[in-house]
Structure P
Amino acid sequence: MSGKARGERAMSEEEAGAKTPSAAALSEIARIDREIRDLRRRLEPFETRFRAEKERWEKENEAWRSAKKALEEARLEERALERELSEWEEKRNREEARYRAVKTESAAKAAEKELGFIIEKISEIEERAFEALECVERFEKEADALETRVKDLEARWRKTGEELEAETSRKREIEEDFVRERDELLEKLPAEWSRRYRTLVTSGRVEDPVLEVEDTGSGCPGCGGRLLPKERTALAAGRPELCRECGRILISVLR
């Protein structure tokens, strides 16, 4: 902004000793912006808790699905071993019948050998079947426990989600009121300041487009940029100024 433009603006506003109308409106806009930021910050704990609870539910739900898959595989293995065991037991019965019917010693020895092999095989399958049954029981307990946890976690994150939605809706209504109030104030500002404010908001470079300066000697409270003597004088006179470093609109808090 040129020195001439600043001078024209200054002449159009109130003299030193109190905030000019523009500075007063900008002060209110700064307050509203703080209120809106505070509203949004108060939602953060809900959002953080919601995300954490949902992530935990997703993790446990995935573990539950894996446990159910492992359980189904264990059950299939157990049933397959039961069928195999039944087949070998039928073989044993047939071999025992054949053994009882043999007439010669050599045939008896051959039958004994085959019967011994079958009995050994049955013992091996029984051991594997017992291990499979233990796996089934273990996976059943694990799946049941996970199901309980998953349902509890789902109920918890859904409840938090409902609370978040309700709180968001409530704060949105409050924020809409603040935004309407801010828009009304912006309409009353000279076009230069209204345009500057909207540009800062749209750019997203800073979250606080308007800052109140408590000590002009310390510079811009946003970026620390040094203020020129004429800028400090303008602020002391109650007029808004621009920070040459970050582009924020500055007003004096002491006026």
Structure Q
Amino acid sequence: MSKFAIDSGHGCYPDIGAEGYLNEQNCALYIANRVINKLQTLGHQAWNVRPSSAWSVSNSLQQRCYNAANSDYLVSIHLNAGGGKGTEVFAMSEAGNALASNVVKALVALGFANRGVKDGSSLYVIRHSKPATILIEVCFVDTQSDADLYNKLGAESIANAIVQGLTGQTANVSNLKSAEQVHYVVCYNNDVDKRSALYLSEYLGCEAIDNSKTPFNYEGYYPIKIGEGNFMSYAKLNLKGEDRYKTMLKVAQYIEGRR
């Protein structure tokens, strides 16, 4: 069995991801958590190398490489930006290119356009990592059709495809921890409550969505509403305080109660 270091891209301030119809750092984390659980279910070792804090983007990248040093493979999961369309995977080594090719094929089979395997020698995590490394750009956060396909598929299907590409195996979802069967999504309606929403979404390993900007199909999800606004009457839970600080306190209390 192999050892996989999984990097859920960005998500460690000041290393933040792209944002459009989707939020990169949240989507990457949700996919990564599913990939890790599935790899573990298949008998592989897998862990997330995203750091909890960093003083610069460079330091964030350095920590990811350090945390992956004892792995056989480092898999960095991202979503793209810039108005393009489709999936691409970056690699540099022979082993990395072979792995990247398999992952591209698996993601393209879901319906994403094929942008191929690209030279990743200029990317920090590929150039400075000890194990064979690939960097996956699942789709474009600022392209409506890509975002629509992402929402239609869900991170579960995308994680299945990535695991299939990495191992040639399919995880038995029924063997995953029961808590992971809940598909959370955290929603907010203005920038005042965004920080609280991102804090909770990172803890739950799910997406945080600006409900006023991003259309989303909530069927099959457990939506949690954060803060002010007459939106999401179908939310399963509403965490709201008298102001942004008390809303953050509500979120912190909710998290503490789950530990």
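State the single structure among P, Q that was used to calculate distance in nm of label points 7 Å out along Cα→Cβ at positions 125 and 189, giving 3.5. Let's see the in-between values first.
On the way: P: 8.6; Q: 3.5.
Corresponding structure: Q.
Which one of P, Q has relative contact order in percent (Cα under 8 Å, 6 or more apart), as calculated from the coordinates, equal to 30?
Values: P: 30; Q: 20.
Comparing all candidates, it corresponds to P.
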* Highest-scoring label, criterion being FRET efficiency 1/(1 + (r/R0)^6) of positions 149 and 197 (r between Cβ atoms, R0 = 35 Å, to 0.05), among P, Q -> Q
* Structure fact -> With helix-only ellipticity at 222 nm (-39500 (n - 2.57) for each DSSP H run of 4 or more, over all residues; to 500) computed for every candidate in P, Q, -12000 is reproduced by structure Q
* **Origin of the value 179, where volume of the Cα convex hull per residue in Å³ was derived from one of P, Q** => P
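We did not get these values from a lab; they are worked out from the coordinates using the rules stated. Note that this is a predicted model, so its numbers are computed, not measured. Cβ atoms are built from the backbone, for glycine too; each structure is taken alone.
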